[in-house]
Structures are given as structure tokens and as C-alpha cells.
Structure I
């Protein structure tokens, strides 16, 4: 990111693309080229993921990813674009495809910038964890509704069957095995890594689909369906990782990750405030 190849003969830095009009910002149409994306349509999924990250942090995404209609002075043609804050650029880079070399360079650049402010976030892994956790909240609500329609009257027992199928143990024992207190206020999902969160999201969505497809209408069959789906997810994890789901390591609690990201946002905002005050 310190040196970005824009064409065969010219190199620019991230700062060279900075704009100033009341606020310091970057055009999305410029930033996506830095990350080797073709256009805003191709970049759309990245913008959506970054937007969801803002939502999961409880932040107003419209203050950081600002829709704007630009007019080309040379021909008067209008086009849709976005004004991006420095923190938005950070989240977009972290949510972009790291297999692209420019994206990997951008992620390394922003990781170094945040480390200067003693902000400790495991890049895209932590952000993915936040996004999966948010999806799980919504997924659990949807599953609860479908389970009720499928004849489930004891939702706690229904959920426990799913956890048993996935982990081969009950939730209380699972917390103990993972070194966490059995206190019901402790949310195990907040400590799960990316792989484990994704596995639980798959368990939830596929159980909901099975309940609907099989027209389940009683507690016993619903519990059996949840257990069977969870067992299949368990086998996939073992096959792909070589580990039992209950042996997957816990990671830093997600509320702490959110706190670090907000700290990073404030630090990056201060960079531009200081630049504004000096100009």
C-alpha cells in the first residue's frame, strides 16, 4: 500500500488518493482499483460485508460509507460512487479477497497502521467472527420460529439435541472442556473461532431447512432432525480439520474484539483530524 502500481509506469501511495471536502475521504471507485477489483459491481459484496461489520459494531455505516452521485466534469455523465473514511477503507480491505496480492498488501498496511496505535485485531479472521456471530443471532431467531411451527414446545431440549449432535456432549460440559465457567451468562459463541462459528451457522440453517422440507410437526421428530444435521456437520469438521468440534480452540471474547475495533476507528479518525487541523 505504500507503493501501489496504478499502471505500467506510475506508482502511487494510499495517501495520494486522499480527497478533502469537509472531511478527508477516499472514493470507492479509486480504492477498489487499489485492491484489484474491476468495478463497483464486483466490489459490491465487499462493501456489503463491511457494512454488516459496521452494523455488528453498532456504528452508523452511512457516516463511513457515504453514497454519492458524481458528475464527470469532462462529459457531464453521472455515476454512483461512495465516499469512504479511513476506517471504512480499513474494513473494506479486511473484508476483501486476500488471495489478491494487492488486497494482501493492503491488509498488511492497515495492520501495521493499527499496531502503531496499540490496536490488536487479528485482521479478517476477527472481522469474520463478528459477521458470523451476527448471522448466528439472526439464524437462531429464525430457527426458533420454524421450530415452533414444527411442533417444538420445549425449545431448550431441542437446542440441546443439536449441541449434543455437534459436540457429543452437553453445553455445560462443553464450556468446562473449553476452560470456560459453566455460568449461563457466559456465551460460548462469543469465544468461538471462525471455523466453529461457521459450523454452528451451517447447523442452524440446515436444521431449519430440514424441518421445513420434512414437514416436521412434533417435538420428538424435530429433536431427531436437529441431532442428525448436527452429526453431519460434526463429521465434516472432523474430516476437514482433523479435530473434533469440542477440541477446537477458543479465541478472544468478541466484545473485546469490538472494543479494539472501535479503538482503532477512533485512532484512524484522529489521524485525519490532525491532518485537517494542520492543512
Structure II
């Protein structure tokens, strides 16, 4: 247990160093309220532009149909909420979000939620042991975060327990590869880059860091659940990335599909 606590603390310290060096966050409350559609700091505009496209797709093609079919306010678990921008957006649509993360940093973690003009629950907890009663939520969203899990089966099993029978889990902005070896190459490259830049590989917690097609199918069988895969359009430059990588003899790039899972009832 002490070893696990030490690893978690080390991960959080290293994660904070990386995020701050990337100039995440702002002293301006309007910065947070504009996310993901505008990055008022101008520091990570390209990344937020992509996150905005993902969220727009989620809002129009997944959330809106759920709103119509349920005909009521939804209880939504925002997993890996970061600065809780998605929980804020969900509250603007009159839903009841709960923002969960292990990172409570005041600029880029849960404590940044003080900048929003509405209040919602913020819970500092781990994916693998969710501190909620059974059947508490209608929707759970891994917000660019499932790849931080160390065990996808455990994390998704916890979500299944917390969802109501008609609920769904959505996975946004996690890297997906056709083959496992390409994901492993990405992880090695990422750790080497961190080691060069920061002096550590950022692997204190052995996060899985990616999904692949075989893994997605295995999760469907083991849990069990039904996946629906959405492929948002991120523009031509993103679309031709596989061709560009092939021409430059690099590993295939990740895809950012949106996965919607419905658990089969026993």
C-alpha cells in the first residue's frame, strides 16, 4: 500500500510538472469558461481546437439523442475531468455532472473549477475504485482519460456498477491503434521524449496509454458490452496522417474514435 501511495504521489508531481511546462491553465476565469471552443491563452490552441471538434460531435450525435430519449436531466460522471470544463458545459445544458480526477491542481485540475459560475460535485478519486453507490448515473464519460487506467476491465467494471440499466459509457480522445505494437511504439517514444525533456519517463503508474482494435473487441467479450464506434471528421490534414506516416516510414498514427458502450444486462 505504501508503495502504491508513493507511486501515485510521484506520478502526480511529474504530471504537474509536465502540464505546467505545457502552460496549461490561466489566471483568467474566462479562459476556463471558453473551453473547449477557444483557448484564450493561445498556448495550446491546436489541441483545444481538436477537443472542441470531439465535444461538438459528442454533444450533437450522442448527448442530444440521450436527452431526447430520456426526456429528463441526466446524472453524468465526468471521468478524468481535469479542470472540469466538460462538467461546466454539461451543467449549462441543465444536467447534473460530477467531476472526478486524481489531479486536484488549482490551474489544471479539479480546484480550477472554482472559476466556473456554477457549482457541481468534484471528487478526487481513482477510476479503479469509484466512490459511488450502484446505479447512480445515466452516463459516464472518459474525457481524454481512459488511457490513464492501469486495468481497463476493472475501470469499466466500476463504471458498469455505477450506471443505471439504461446507461452508457463514452470514451473520448483516447489514442486508438489498429495493432498493439504500434501503440507500444508510441508509448516508448513518449517516455523517451519525457526523459529527454524532464529527466523522467513519467511511468510511475503503469498506465496502459492506448487502445487497439483487438483490445476493444476483448473488452466487449469480457465485460460484456456492445460498442458503437463513431469517427468524427477532424479535417483533411488529420485524415491523411496515415499516408504521410507511410511515406515518411514512421509508425501509423493513432485514431481518435469515439466509443459508446452499452453493458449487456445479465
Structure III
């Protein structure tokens, strides 16, 4: 069973991460092969290697990719962060402090950009900078249920938009990462809610009530992930009533329930 990390608490890298999950012993991006988790470590010690992680005014956290000498490349940990949501993996950020690794919370990659920055040998190079969006503690995912879908759009058009918005994070150009991220998320979720047509895709019962916007209240659920925020592939999402949604996260039958949900969504999408 996956460990629940507490925001603000300090953990031991060897005992709390590697002993339980495996992954690379060195480096700032840890990608365990047997668990749907990615651990990314930030801290002032990275500045000696040309990493300048920082918060932006738009609320995103700029996290430099891996690669100490020369241009950063799309490989290993950089690919893992870019593709984490599309691959159904959680991205967890820890800050290196004197006593260990302090957990900063779960994030989603809202996009990336390129920036000229010095490498470890102080030579200029092209760095990959990820725009990470912090997730709130509320994973109910029903914040769009009271918004009607765009008037006049068919389910097939909503699906086309959702699939276009899904997939790995992409380069951010001309707009803030949060703006792009939330627009992609909304497109995916609107289609998932529309596909359900007012009935829970878990138990088949009608939505328990009508939301303020006049639409049936259901909650988008990410089948492969612990959190329910951010863009994902709608073929790995279900619209659930609150009861089924909580069970899919916290019930003793959660694993089998999610497996059954995935089978049902595959059949629907076909």
C-alpha cells in the first residue's frame, strides 16, 4: 500500500523513499519502476549545478530538469515529469533541508519552457524548466459539475477537444502555465461528464442531485491516479457519484473497483 506523505513533514530519503519504493539512489528525480510515483527534489544545493527552482507570480513552481553539463535533454527524469499525468503517475515534490527531505505536496506539470542558464561548469546551456501546479488537498473533483457544457457542442466534439487536451505536458508559449493547464483540464472533464449522460459510470444510478448550473452532479475520477486534478486521458477517467468516488479512493475494494471501472470505460470508448 502506498504511503501517505504529510505536507510539511520531513522524511529520510533512504528509509522512507528508497527502502519502500526503490528508484535511483542519486539525482533529484526519482522514478520507481514498480510504483506510480515520481519524487522530485528541490533545494538551494541545486544552485551549484545551475538549477534555480523558484515560485512565480502566477502560482506555479518553476522546477529545473535534470542534466548538469550541456543542454538538458528529453530523457529519463525529464520525460517522467513531462509525461507523469498521461502515464497515470503522481508527482510529489520534496525540499532538501538539513534534517532530510521536507514534503511540499503533490503537483501536476502544467507545461515547460526553455531557458538559458549556466551548467555546473558555468557554461551557458539550454535548460528545461517545468511549470508545476500545486494541487489542493480536496480531490472530490466536482468543481465543474455546476458548469454547463458549451452550448451546441455534440458529445463527439467534446471528445475531440478532450483528446486534443490530453496527453503529456507541452511547451508553454504566450500564456501562463496555469491558464493553459486549467483550460486543458476543463476540456477533459467536460467530456467525461457529458459521456456519463447523468448516470454514475460506477453504479449506473442517476446523479444524486442537480447542481446549481442545472446539470446532474457527478465527479470526474482518475482511475490510474491518487489525485483527481489536472489533465489526463479521458479513456482513463470515469464520472462517478460521490459515494462511488469515495469508495474508488478509500474503500477496501478500491483496487478491484478501479479495475472494473477501467473495463467499463474501455467498452464505452470503443
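Just so it is clear, none of the values below were taken in a lab; they were calculated from the coordinates. Because the structure is predicted, anything quoted here is derived from the model rather than measured. Cβ atoms are built from the backbone, for glycine too; each structure is taken alone.
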Computed 5.5 for distance in nm of label points 7 Å out along Cα→Cβ at positions 83 and 235 - originating structure among I, II, III: I
Work out which structure the value 0.8 belongs to, where distance in nm of label points 7 Å out along Cα→Cβ at positions 187 and 203 was derived from one of I, II, III. II
I have 22, 10, 7 for semi-axes √(5λ) of the Cα gyration tensor in Å, for residues 195-242 alone, calculated from one of the structures I, II, III. Which structure is it? I
Which entry (I, II, III) yields the derived value 1.20 for Cα Rg over 2.2 N^0.38 Å: I
Quick one: helix-only ellipticity at 222 nm (-39500 (n - 2.57) for each DSSP H run of 4 or more, over all residues; to 500) came out at -19500 when computed from one of I, II, III, so which one is it? I
If we compute distance in nm of label points 7 Å out along Cα→Cβ at positions 51 and 227 for structures I, II, III, which one ends up with the highest value? I
